[in-house]
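Asks: What follows are several structures.
Values quoted throughout were computed directly from the atomic coordinates according to the rules given, and no laboratory measurement underlies them. All of these numbers come straight from a predicted model, not from anything done at the bench. Cβ atoms are built from the backbone, for glycine too; each structure is taken alone.
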Structure P
Amino acid sequence: KAVMITAELVNAADRIIVMTRQHKTEVMRLLDPSHWNRIALFNDICFGESSDLPDPHYQSAQVYYTCFKAIEKGCREIVRKLK
């Protein structure tokens, strides 16, 4: 479920995982600089790749499916790391 990001939400979070560098920049604007270490790129934390997750918006069904599979695989990796 999508919700509007607010300073209260990000400052209350222990970890913030963003999909793109642009998202990271936007979160940094809301988050106290002393907490910037809470922010991580999805691909970096999941796959060790400092890259953006491609945005499938206005793309083909195949691009959406590929993005979905990457998110699914990445989420499994996050759960594995948290155990």
Structure Q
Amino acid sequence: MFDLTEKQINAALAYIEENRAAVEAEYQIVLKEAEELRLYYEEKNRDLIARIAAGSTIPGTEAAWEKLRAAKAKLDAKA
């Protein structure tokens, strides 16, 4: 995936092993920050996520969605 040589991979693994406590501590920080971001965006997008789950559209876009449905039905009828 990272296009590393065997020597580079072995060096990285050796570094991790030699610095396991520091690497693990930093990894825990990364996990905590990732969870905080997930929660932040989940809250920020709660209404949008609910609207998508309910299958409803953004107010004011109903006509565009109806036009899209009609075009799709026309294509499906041709198939």
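Asks: Say we calculate Cα Rg over 2.2 N^0.38 Å for every structure; which of P, Q gives the highest result?
Replies: Q
Asks: Shifting gears a bit: I have -27000 for helix-only ellipticity at 222 nm (-39500 (n - 2.57) for each DSSP H run of 4 or more, over all residues; to 500), calculated from one of the structures P, Q. Which structure is it?
Replies: Going through each structure in turn, the value belongs to Q.
Asks: So if we calculate mean count of other Cβ atoms within 10 Å over residues 18-25 for every structure here (P, Q), which label has the highest result?
Replies: Between P, Q, the highest calculated value is found for P.
Asks: Assuming 3.9 is distance in nm of label points 7 Å out along Cα→Cβ at positions 2 and 58 as calculated from a single structure, say which of P, Q it is.
Replies: Answer for the origin of the read-out: Q.
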